[in-house]
Structure P
Amino acid sequence: MKNLDAKKLTMMLIVGLLVVSTVPAIHKVFHLTDLLAGLLTGFGLGVEIMAAILLVKLKKDRRHQNIIQKDPQ
C-alpha cells in the first residue's frame, strides 16, 4: 500500500463508483441473486471507502513532507 500514488487511488475510486452504479442496472436486465448483488455493491463501496481514506492519508503525508522540506530546523 505504500507505493500507491494519486492516479492509482483515483482509479480505485472510479472503479468502486462504476461497480456500485452498474449493479442496479445489471440487476434489472439480468437476474442476479440478492447475495450476488449485495456482494458486488459491498465490494464497490469497500473499494470507494478504501480509496478515499488512502487519498486523504496520501495528501496529509505530502503536506507533512512539504512542511518538513520548507522548514529544515
Structure Q
Amino acid sequence: IRSLSHWSHFTPNSESMASAGWFSCNVNDRVICIYCNTICYQWTINDDPAEVHTRIAPQCPFVLLMPSKIIHQK
C-alpha cells in the first residue's frame, strides 16, 4: 500500500488497488502488477481493481492466487 500512498482517487481507493495486486507507477493513475508486468491506467469510479486485473491478465500468478472474495466484492 505504500506505493499507493499518494493515490488521488477516492474510488477505486488505494486499499482495493493494493488488494488486487496493483502498485503505483507514480505517473498519474498508472499502476503496474509486478507479477505479470501489466500496466493499467485511466481508472474510473466504476472500475473494480480486482475485476480489471482478472479481465486483462487472467494468467497472472497474483490473479490466479487471489481469493475469489476479492474478485467478487461488488
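At-a-glance table
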{"read-out": "Per distance in nm of label points 7 Å out along Cα→Cβ at positions 16 and 40, the highest-valued of structures P, Q", "value": "P"}
{"read-out": "Computed 2.7 for distance in nm of label points 7 Å out along Cα→Cβ at positions 32 and 56 - originating structure among P, Q", "value": "P"}
{"read-out": "Computed 37, 9, 7 for semi-axes √(5λ) of the Cα gyration tensor in Å - originating structure among P, Q", "value": "P"}
{"read-out": "Parent structure of the calculated result 15.1, given that mean count of other Cβ atoms within 10 Å over residues 24-31 is the read-out and P, Q the choices", "value": "Q"}
{"read-out": "Relative contact order in percent (Cα under 8 Å, 6 or more apart) - highest-scoring structure of P, Q", "value": "P"}
{"read-out": "Structure (P, Q) behind the derived value -7000 of helix-only ellipticity at 222 nm (-39500 (n - 2.57) for each DSSP H run of 4 or more, over all residues; to 500)", "value": "Q"}
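Only the coordinates and a few stated rules stand behind these numbers; no lab work does. Keep in mind that what you see is a predicted model, and the values were worked out from it rather than measured. Cβ atoms are built from the backbone, for glycine too; each structure is taken alone.
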